[in-house]
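Since every read-out is calculated from the coordinates, none of them should be taken as a lab result. This structure is a prediction, so every number in the text was calculated from the model and none was measured. Cβ atoms are built from the backbone, for glycine too; each structure is taken alone.
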Structure I
Amino acid sequence: MASENWIRASIVSSALFETSKGVAASLPDPADPTKRKGWQRLLEYFHLAAPGLWSDDDITRFRGNIPDWCGIFALWTIKTGGVSWTGTWRMSRGIAAVSGMIPTTSPQPGDVACVAEDPQHMALVYAVTGNSILTIDGNSTNGGVTGPNGPKARTSFTAGFYTAFLSPVGTWNVQVGPWTWIYTFHKDGTAKWTDIRQPPTQSGGGKWDNTGDFLEISWDSWTDVRGDKHPGSQEQWDLPLKFSGQQGTLIGQGRIITASKLR
């Protein structure tokens, strides 16, 4: 599977490319005024991200209002960028109702930013610099795809952010062969392991980083209850992370790690 960084870059590239395709759903197609300008691209967005919810005529015919498609476009870019594990659009439910999309307080390029308007507006995150965010927006000016737009303050996205990529932060059940541990990853980049297999429980700490092609985990050396010292170790987990069936490797030992997120 491609790395998370590669997929995120692919999502953003897919969205940016669409800004040049001339979609303007609120204008007639010069070649066929009965249809919306860019109707071919609109069908691409709806067929992949929201299949079966509206007829092709509802999407392409130049009359009345087209179904709101800002979130559908954002989901389309995520899917075309290489994310295969998200669900499809659910009518009048928003991005939060799409399976595989989860809330995040740390948006990154390739995530979805939401504004609590009526109707709610959703845009793809193009870039994040401090508290400023640039977006690429579907169903924007003239019903088109525009961007990068902004920058806007992070706080202006009043309905929050959603991502298709699972954060390591939280608690995991981890197995290596017959051994089982509980890992806890903290937001500050620190981590703790607890051995639930043996009484009395052993535990230790370390650090994690998921800014590269793997989730890198470095465990500190530790001393057990008998006073025996154990060296530190390093792990690499595949990205993107999975709720269950997560795979990784114990570096230098060739052991395979499997993990599932508990909370």
Structure II
Amino acid sequence: MEQRHAGKVAVITGAAAGIGRAFALRLAREGAEVAVVDLNAADETMDELRAINARAASFQCDVSDPDQVARLGDEVENEFGRCDILVNNAGIFPSMPFAQMELKDWRHMLSVNLDSVFLVSKRFVGGMRERKWGRVVNMASNSFGQVAPGLTHYIAAKGGVIGFTRALASELGPEGITVNAIAPGFTRTEGTLNRPPNFRGQTSEQLYGILADRQAIPRAPMPEDMAGVLTWLVSSDADLITAQTFYVDGGLIRAS
């Protein structure tokens, strides 16, 4: 595989499993050094990275906690020296009817899915500005354009991610830094497979099929689909691409 990210350091949050793990492996295969960040231990991701002889290190961090993010930045810079590529992938995805939602549920969702994007970006973008080069990729969701009951707090947070992406891109573009978002469909991962049925009683397996039937490409999105978009977005081939949200959902967005 072409080593187009050789000499770059990528920081990926939520990289212990699923899409984040696919991101880490894809960038490492293309030459990047990888900081694997997650609230949980990332042993399996690290084992796979070692198997391909990647330079990588793991860091446990609650990315919604300002103090932990500050410490993360110091630890990453001590290990790798810098961050060239930042992927804000950490997130949660609980389903809850609005009638049952309390302020604590709302705030928890926004702290993990939106505040963390601000906190981690704030910590690492300064170094990118000094070097006049950087890539920031935030994870949004195609649910922002879908009919998705039970996800009011989630969709609000992901809408915020899209707005943050566009606004930050405007500020950082003149300094050689691009900021984009990837909006996956309901992706087949360990996390979604292990989710309990939603408040309508639908299992993840049922939802994969229901959504695939509405897509132009009728199959469930996979983590590797997201990784293919990511590796292009953070490459020199995408130097003029910024402030964009890329929907990777088999064309489901066209049905919204």
Structure III
Amino acid sequence: MPFRAYHTRNKTGGPAFVHNDFGVSIIVLNPSPWAVQLIDVVREYASGGQMVRAIDGIRLEIPAGQFVAVMGRSGSGKSTLLSLLAGIDTPSSGQILIGGEALHRLSDEALTRLRRDKIGMVYQFFNLLSTLSVRENVMLPALLAGVTETEIGPVADALLEEVRMAHRRDARPHTLSGGEMQRVALARALVRSPELVLADEPTGNLDSKTADQVVGMLRDLGRARRATVVLVTHNPEAAAVADRTVELSDGRIVQDVSR
């Protein structure tokens, strides 16, 4: 008898079942339509003998490929949210899923692999290594993951072309302007083709013209790679480039606007 399979889909994004003519049911995980899910997430810290809620019961779903800006005053919970999404911090309660994977269920080793392979980070202060050239800084995440320079070199070179830094590939970071360093940092974040890019105030140390250029590159490069981008910013002009703006206040979402 030929093998035939009949799928029963789960519309909630949970497991599906494959039934065959031999009466065997196999669980198949449906790919999640969400790049990011936060389900009733709370993050509390002890401060001055009392508990402070930096994140207060957030529910948020971000579809794959969306560019989301997160805004709010200092102390609103933006940086805490980004640390939670990166798996650097853990929630006091609630669940965080990245690409359908629940972070709290991952071992330390699996969480490290997820951050290495699926998440790219862009920082306000660039975090380039001063002893490495521009090209070496871009290649570094891949080299640390065991990819050879022969394999990743052409990828790094192509990214440097895209961020208009190919002519400075052999330069050291201290010879670059702030805008140039952030473009290198952007190329580094994308060198592993991550599914999720987290950008923490990437325009905070840049003038307005350079900031617009960097955010435009972040948007265009993310879209070209179908990456999901979460941008934390105080800059309303930067947020206006995003597909969606989420505003936080006292650890809660007070506004969620899609364009």
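Here are the numbers for this structure:
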| item | result |
| --- | --- |
| Parent structure of the calculated result 1.27, given that Cα Rg over 2.2 N^0.38 Å, for residues 140-179 alone is the read-out and I, II, III the choices | III |
| Comparison of I, II, III by FRET efficiency 1/(1 + (r/R0)^6) of positions 60 and 196 (r between Cβ atoms, R0 = 30 Å, to 0.05) - largest value held by | III |
| Relative contact order in percent (Cα under 8 Å, 6 or more apart) derived as 15 - corresponding label from I, II, III | I |
| Structure responsible for -5000, with helix-only ellipticity at 222 nm (-39500 (n - 2.57) for each DSSP H run of 4 or more, over all residues; to 500) calculated and labels I, II, III on offer | I |
